[in-house]
Structure I
């Protein structure tokens, strides 16, 4: 399969490495020249949680027009770059091209569909975790299930084909007919962990080790579940808390959430499509979400302190 990975950051690099190792024709696309140059000169360096490093030769470019049409575009850019990034890769979109978003948060799918049409789009979430160590260097510290599905909720041949390619690459995939529920399940994890870790500047694993952060995450989760139920999305609070706390316990001790990585680099975060998505949905259904709203405004205030 010919694949373009849009965004050569932590997750894009980690997934791209696994896909190329299983024989796919993969190109990494990124606007950051230093990352592109590092990958092309030294190779993509992937470190596992035991400290072992593998170097892979994968082409990287900041000029996607040179690639030509592809079978799959895998979108891993930050939410606020989604529309511009997808427009930049339109020359890669052929008659049979599929675009798969595995981005954080809620709302990326409609942005992509507004440009290429829903018939080109697959949605998904992944429970892999990765951290950027430097240009072209990534720690792939956690592995978990990846879910993908059609926006309509139906099964399709292209969904099965993409899922099979990921499974052959060692990326365990479930093709789901309830992908919206899976996205909100992952959203509940991000809502609880990402802003909490970013504001306190602590590694993700430590969140579950302190009573204060555990209680805060539970309060954030309760609001997510209530808002989800208002939209007929069947999240279960106890199941979600067990899953979130269990995942945090299994993470490598040096894994940083994506929002903490953004904050440490003084970059804009994805708070708008994470806690902000819960706040927006709460307003639509007249459901108060004070914990999520507090986290939203605290992260927004923190962003204002960044020197551009």
Structure II
């Protein structure tokens, strides 16, 4: 059998496997992270202070935990009611919740990304890309047999290549292009890391647009976006893009340019997309369009929780 030869530089695994294994084990502890039970009454009193109408019966931290259980274990809401009912019999202080309450509270949950700012450098290097999330797991056979197009949800994301955290996500329908979501996604990322500045951005050819390079120049962000092989060296709408093209050509083409800007780090965003789909599934269970978009966003927020457990 012919031995596979890795292209490019050989991969050097620098991980401390004892530390890495412990991080993976801690992720399993998250399923039963029930610290909020001790503060149950205090949290409710704070939430109901000054509230008009029916008071809250379940604190926000409990709802957030149930949302994570919904995503991690892929439980439908009725099964989640049975889950809490049985679990409350073993754990004093935990109160079961009906599926209607869980659905309503999770539907209005704040979907802000859980970012550990302590792991974010003062100047960050980011990678940007998008991926598709299936709206159903039945589509493959139906597309083949009946030529039915089920579509997908598109997740636009920016990651920190050092801490492997998602710094910003935008969830849209499949017909929204990467170019359209670039500026909103960058602005969302800047809001999420107010104490840091973006030093460099890595992106593929989908972001090779004049307006994107103009945005980077205005915000003093170094571009590591792959430009077209026949891109013009002249300033046709973006002097900064022309400067980047000339720099690539002066180095001798794509390969030396990629090495000089560490373009290989862009693949980290592909790795995180793969991790999210392997852990939480590559399709959503919700049936409404709003529910689908929220469930997809919740998958990525939960991934940040896992990464930051260590």
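One of I, II was used to compute distance in nm of label points 7 Å out along Cα→Cβ at positions 60 and 180, and the result was 3.2. Which label is that? Derived from the structure labelled II.
A value of 0.15 was computed for FRET efficiency 1/(1 + (r/R0)^6) of positions 12 and 188 (r between Cβ atoms, R0 = 25 Å, to 0.05); which of I, II is the source structure? Derived from the structure labelled II. Out of I, II, choose the structure whose coordinates give Rg and Dmax of the Cα atoms in Å, for residues 36-163 alone equal to 19.8, 58 when calculated. The read-out comes from structure II. Taking relative contact order in percent (Cα under 8 Å, 6 or more apart) as the criterion, the top structure among I, II is II, with the largest value. Comparison across structures I, II (criterion: Rg/Rh (Cα atoms, Kirkwood Rh)) gives the highest value for II. When FRET efficiency 1/(1 + (r/R0)^6) of positions 84 and 156 (r between Cβ atoms, R0 = 30 Å, to 0.05) is computed for each of I, II, which one produces 0.30? For FRET efficiency 1/(1 + (r/R0)^6) of positions 84 and 156 (r between Cβ atoms, R0 = 30 Å, to 0.05), the value 0.30 is produced by structure II.
Computed from the coordinates by the stated procedures, all read-outs in this text should not be read as laboratory data. In this text the structure is predicted, and so the values were computed from the model without any measurement. Cβ atoms are built from the backbone, for glycine too; each structure is taken alone.
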